[in-house]
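So, here come the structures, one by one.
Any read-out appearing in this document is the output of simple, stated calculations on the displayed coordinates, not a laboratory observation. Please read all numbers here as calculations on a predicted model, not as lab measurements. Cβ atoms are built from the backbone, for glycine too; each structure is taken alone.
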Structure 1
Amino acid sequence: MSNLTRRNFIGVSGATIAAMGLAGCGGGGNATTEASGSAAEASASSSAVSDATGAIDAAIIEAGKQDGELIVYGSCEEDHVAACVNKFVQLYGIDTQFQRLSTGEVESKIEEENGNPSADVWFGGTTDPYNVAVTKGLLEAYEAKNATNLISDMYRDPDGQWYGIYKGILGFFVNKEELERLGLDAPQDWDDLLDEKYKGLIWLSNYNTAGTAKLVVNTMIQMKGHDEGIQYLVDLDKNIAVYTKSGSGPSKNVGSGECVIGIGFLHDAIFQIADNGYDNIELILPKSGTSFEVGATAIFKGCKHPNAAKLWIEYALTPDCVERAAEAGAYQFLVINNARQPELATEFGLDMNNTIDYDFEDAKNNTETYIEEVMQALAAGGADTGEDRFQTE
């Protein structure tokens with residue numbers, strides 16, 4: 001697979017893509033990007049736009065254009081967000097800014113802003129932090145017409161506070177060369193990761209900042225039981241070298257060998273193999289089972305551009321939007337009817353249905369409590385929970 005090269009997504013004709021500061025949008029030094037366009041540049045008729053994106057009502061399109069602006073917080077990879085934003089600008093001519101922040105950062109930021117959010121919509125990233133936001137009243141319910149495009153009702157919030165766009169499979173990825181050099185075999189299941197031979201070789205993401213890590217916590221509790229799941233994470237901590245700020249952090253360092261064993265989403269490792277040429281990476285599906293993320297999109301309650309935000313949701317629930325992911329090297333399974341699934345995911349042996357039955361309701365009600373319990377258990381056990389290890393930048 002190492003001979004595959006990255007496929008560049010097509011930029012918007014006539015649009016300007018420029019890095020620029022966005023007032024009130026701090027967070028780890030992430031750049032804010034603007035994709036700006038005009039109605040003249042997106043001069044297609046309402047019917048043509050509907051045909052291109054999957055039957056969006058002309059009234060929704062026109063109302064969105066009247067707002068004239070949109071601000072997006074994206075929690076999937078930046079190129080993925082950019083590809084979707086660029087297409088949105090091309091279709092509707094709405095000036096759109098976006099910033100890449102982890103799901104934990106977005107949830108914390110919107111909570112601090114207390115009903116006066118600095119962005120309009122949230123795009124990408126696993127739903128556990130979205131569900132935390134639901135319990136705190138931070139998301140706006142919207143019954144999207146294009147919700148009928150979802151392949152199952154499990155990929156939406158019952159009240160329309162978030163909608164799924166993709167599904168990512170949780171697992172491990174290892175640097176084969178480093179394991180061979182160390183004379184070690186690759187872990188094949190969750191309990192294998194506890195073996196002391198892997199001490200200092202494993203990377204995971206930060207439970208406080210990354211939706212991926214929150215999913216790991218919920219997965220272990222759901223698979224092993226509450227007390228056993230928390231104890232597992234305490235035991236796993238003994239072998240972990242770094243907790244990265246973002247869920248994709250381990251995958252970005254496994255090809256170079258800085259990370260020998262990473263825990264995260266397998267589509268992130270596929271990107272490193274297929275697009276960055278790291279053919280020394282091996283993907284591993286845990287033998288006893290694994291869970292999944294539903295990458296979502298939602299409207300922030302109290303947003304300044306509500307009509308443009310509704311248009312974004314309708315657009316996000318179309319093949320035309322979700323298929324931009326593979327162009328940007330994002331190989332998650334898509335949960336939209338008639339969308340072209342990424343061939344690489346199945347070529348690497350992934351099956352979107354080969355997962356546990358994840359309990360979204362338990363995750364919605366208890367994620368914050370579980371994270372607090374895990375961090376307290378780590379501290380009580382003498383674990384180093386400082387920023388050098390639990391990265392926040």
Structure 2
Amino acid sequence: MKNTLRQVFHSPKFVAGFVIFALILLTMIIYPLFNPGNPLEQIGVGTFAKPGTYVSLYDAAKSPTETLRLADANDKRIASRLSDSDRVEMVEWFKIMNVSVEGLDISDTDALIDLWSANYDPSVRPQGMTNAKVNYYKRLNNQINELRSGDSILIADYDDEGNLIESKKISSEDYVNTKSVANVKFLPLGTDNFGRDVLKELVSATGTSIRIGLIAGIVATLIGLTFGLLAGYVGGVLDDVIMFVTNIFTVIPSFVLLILITYSLGQEQRGATVVATVIGFTSWTWTARSVRSQVISLRNRDHVNLSKLSGHSLLRIVLMDILPYIASYVVMAFILQVSSGILAEAQLSLLGLGPKTTQVPTLGLMMNWAMLYSAHTNGSWWAYFPVILVISLISFSLNLMNTGLDQVFNPTLRD
């Protein structure tokens with residue numbers, strides 16, 4: 001056993017896959033310690049909040065301030081408030097007024113504002129321009145002037161008699177240390193369409209999907225191993241019956257069968273364990289056929305015949321004289337079944353046939369939610385891309401481990 005483990009962990013591919021998978025498992029264990037709570041808790045009212053650090057505006061306004069005079073603060077402020085559509089409209093105004101825009105880059109905020117300030121006159125109304133457009137340009141000009149002037153913002157409060165009075169004035173040079181703000185929330189992956197923390201949800205979903213893959217892998221491997229051992233060793237009528245059932249399951253596409261079964265269960269009955277069991281029940285056929293072929297090549301070996309002559313039972317011969325010789329193959333089959341189980345759950349959830357959404361998130365459900373709320377079309381990449389990345393990493397790591405084991409136990413693949 002020690003020699004076998006030494007050979008396994010000397011395989012670069014197995015070690016690489018094992019490290020990736022171990023890091024995923026460690027993240028699942030450690031991250032909830034720093035960010036506990038329900039992963040499906042809705043912390044946001046809006047949908048698809050961008051990744052970043054969110055500071056309570058109310059608490060920030062009430063926090064003590066420091067005066068900082070940063071040279072490029074005003075430029076950054078104007079650049080962030082001036083949208084792409086505003087910049088395009090400004091260029092359109094220049095063209096209408098016959099102002100040369102040759103060589104002007106609309107992403108150059110300073111050049112654009114300088115040209116605007118030098119040429120815009122609110123009293124001038126270009127011929128043919130609608131009132132709505134004229135008012136839009138006036139509002140835009142007022143906004144630009146306000147940003148450039150850096151006017152203070154007044155904060156009012158109630159006095160003892162219930163009258164509003166000025167309690168604080170915030171200028172463009174006032175800054176607040178985030179450590180002094182009572183409520184600050186860091187969202188590395190923003191929020192999803194329901195206003196939930198995507199990273200927290202992703203970690204929980206990864207754990208659920210791996211659990212589904214493990215259950216599906218165990219179910220599929222046990223069924224396939226049992227049928228394969230019996231069919232390969234006993235043979236005869238039992239082999240014909242088992243292979244007849246196996247062929248029926250092989251002829252019917254497993255994913256179609258999986259869809260039919262999960263659909264017939266109904267939403268309320270589709271928990272994570274039930275879905276995993278159904279996936280395992282529909283994906284055992286190739287394991288059974290492969291194990292059967294391995295057992296057929298072993299059942300007439302000398303040590304097996306000697307065990308028969310010694311009067312050992314069928315169960316003992318199968319478990320003690322045949323199973324150890326195909327144990328490595330069974331482990332590799334189990335790893336592939338886990339990987340295919342995770343992918344099958346993702347496919348089912350994308351079709352709306354995965355585990356019910358009110359209990360636990362899965363990687364497939366997160367993809368389903370992102371697709372339903374058009375995250376891929378509105379630029380909310382954080383709602384689906386990390387999920388795709390995690391699914392890919394899990395499948396990649398498991399397949400690397402399987403390839404490494406195959407190189408260790410398959411003599412034809414050894415260097």
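Match the computed value 3.0 of distance in nm of label points 7 Å out along Cα→Cβ at positions 348 and 364 to one of the structures 1, 2, and report its label.
On the way: 1: 3.0; 2: 0.5.
Source structure: 1.
Check the numbers for FRET efficiency 1/(1 + (r/R0)^6) of positions 140 and 268 (r between Cβ atoms, R0 = 41 Å, to 0.05) across 1, 2 and tell me which is largest. Don't skip to the end; give the middle numbers.
Details: 1: 0.90; 2: 0.15.
Sorting by FRET efficiency 1/(1 + (r/R0)^6) of positions 140 and 268 (r between Cβ atoms, R0 = 41 Å, to 0.05) in descending order puts 1 first.
Given structures 1, 2, which gives the highest value for FRET efficiency 1/(1 + (r/R0)^6) of positions 76 and 276 (r between Cβ atoms, R0 = 41 Å, to 0.05)?
On the way: 1: 1.00; 2: 0.20.
If we compare FRET efficiency 1/(1 + (r/R0)^6) of positions 76 and 276 (r between Cβ atoms, R0 = 41 Å, to 0.05) over 1, 2, the biggest value is for 1.
If we compute FRET efficiency 1/(1 + (r/R0)^6) of positions 292 and 308 (r between Cβ atoms, R0 = 30 Å, to 0.05) for structures 1, 2, which one ends up with the highest value?
Working: 1: 0.50; 2: 0.95.
With respect to FRET efficiency 1/(1 + (r/R0)^6) of positions 292 and 308 (r between Cβ atoms, R0 = 30 Å, to 0.05), the highest-scoring structure among 1, 2 is 2.
Which of 1, 2 yields -11000 for helix-only ellipticity at 222 nm (-39500 (n - 2.57) for each DSSP H run of 4 or more, over all residues; to 500), as computed?
Numbers: 1: -11000; 2: -19500.
This figure was derived from 1.
If we compute FRET efficiency 1/(1 + (r/R0)^6) of positions 132 and 252 (r between Cβ atoms, R0 = 30 Å, to 0.05) for structures 1, 2, which one ends up with the highest value? Intermediate results must be reported in sequence, preceding the final value.
Values: 1: 0.75; 2: 0.00.
Looking at the calculated values, the largest one is 1.
For which of 1, 2 does P(r) over Cα pairs in 10 Å bins from 0, in percent, calculated from the coordinates, equal 5, 24, 34, 24, 10, 2, 0?
Numbers: 1: 5, 24, 34, 24, 10, 2, 0; 2: 4, 15, 18, 17, 14, 11, 9, 6, 4, 2, 0.
The read-out comes from structure 1.
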